[in-house]
Structure 1
Amino acid sequence: MGLRDVLAGWPLVRQLTGTDGLGRGAAARSGRTDAARPRTADADTVTASVCPFCAVGCGQKVWSRDGKVTHVEGDPDSPISRGRLCPKGSSTLSLVTSPSRVTTVRHRRPYGTEWEDLDLDTAVDMIVDRVLDTRRRTWQDTDDQGRYLRRTMGIASLGGATLDNEENYLMKKLYTAMGAIQIENQARI
């Protein structure tokens, strides 16, 4: 490869000697540019989602291949964000794919100093036991004057900012069925 071939490969030389004087077309391209492919080209599924970071509820599109997330970007069909994401929302891919992401149920026993992994069934059973015990211990059937209360003040719910109205509706139904009356949410979408 001679000097002429090396110089012809430089974008500035192509810009000055070719037909692309502004350097916005062929002069700016390279073999590496031509070989580049969109990160979304290999995805086998695209899922509509909502950013998990704040109460705004920006729409996201999540691309996956073989069950693994490969790319996340703003959803242009979202009336809230119209395809835009803030820096935190733009980092969703690293949140999902980080090697330090906890993907198991972690539990530290009372007065314990170490975390242990639990299988999901054991964790759910522990939660159910605690909810039923709390409901049993704090149940108020009537007040001092004999009026029916049928409630517990030992259980409360605060729905998260990224839950939509439908999810909060289901939570309201669940907690009301358990007898809880302290139920609030932060639904914004």
Structure 2
Amino acid sequence: MKTLFAVIIMAFPPLLTVLAVVREKESGSVQQIYVSPLRPWEFVAGKMLAYVAIAFVELATILALGRWWFGVQFRGSPLLLLAGSILFVLCTVGIGILVSTITSNQVIAVLVALIITVMPSFLFSGFMFPISSMAEPVQWYSRIFPAQYFVEVSRGLFLKGVGLGELRGQFAILAGYTGAVFLVASLRFRKKLA
């Protein structure tokens, strides 16, 4: 449970985001955005906020079920979990927007989103297999994916009750990843005139 919600959050928000933005591209309604006074970063931020809200409802549901249905104890700071969750959700939604800027078909967009979010979050986050038992090149490869860092944050908070001092590196990487994804998605979403 402590790491399952990291995998779930890595899977669904990017897929929802990809489907929504690519559907707008396919229907042509995104052309209205291209000719509007909106700047690309404003469009990306607006899309991110809508799907961040959905992801937080999902996160709250998972945590509530884990606590009250399965009796999972939480030893860490709820504020740290909230901060880590905000970074991770922004990152996953940003990945979905980034994928939607490079694809123009819903089927291709979903496949690309699955390949870069769901599969790595299962295989390379430490959710199913301990990263320390993987070959060293695979350990280095696993550091590319943000789910690994959020899994470390959630394990540290749930199991050990650690503080920000022990999780500082993971938070910094998640913040950097989120900023980079937002910047690249904004740059890729260039305004076009129809």
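Observations
- Structures 1, 2, by Rg/Rh (Cα atoms, Kirkwood Rh): label with the highest value: 1
- Identity of the structure behind 39 (criterion: relative contact order in percent (Cα under 8 Å, 6 or more apart), calculated), options 1, 2: 2
- Which of 1, 2 yields -9000 [helix-only ellipticity at 222 nm (-39500 (n - 2.57) for each DSSP H run of 4 or more, over all residues; to 500), calculated]: 1
- Look at FRET efficiency 1/(1 + (r/R0)^6) of positions 48 and 112 (r between Cβ atoms, R0 = 25 Å, to 0.05) for each of 1, 2: the largest one is in 2.
- Source structure (of 1, 2) for log10 I(q)/I(0) by the Debye sum over Cα atoms at q = 0.12, 0.18, 0.19, 0.27 Å⁻¹, for residues 56-135 alone, computed value -0.51, -1.00, -1.05, -1.20: 2
- Label whose coordinates, when mean count of other Cβ atoms within 10 Å over residues 64-71 is calculated, return 11.0 (choices 1, 2): 2
- For the structures shown (1, 2), mean count of other Cβ atoms within 10 Å over residues 72-79 is largest in 1.
Read the figures in this text as sums done on the coordinates, not as results from a lab. What you see is a predicted model, and the numbers here were worked out from it, not measured in a lab. Cβ atoms are built from the backbone, for glycine too; each structure is taken alone.
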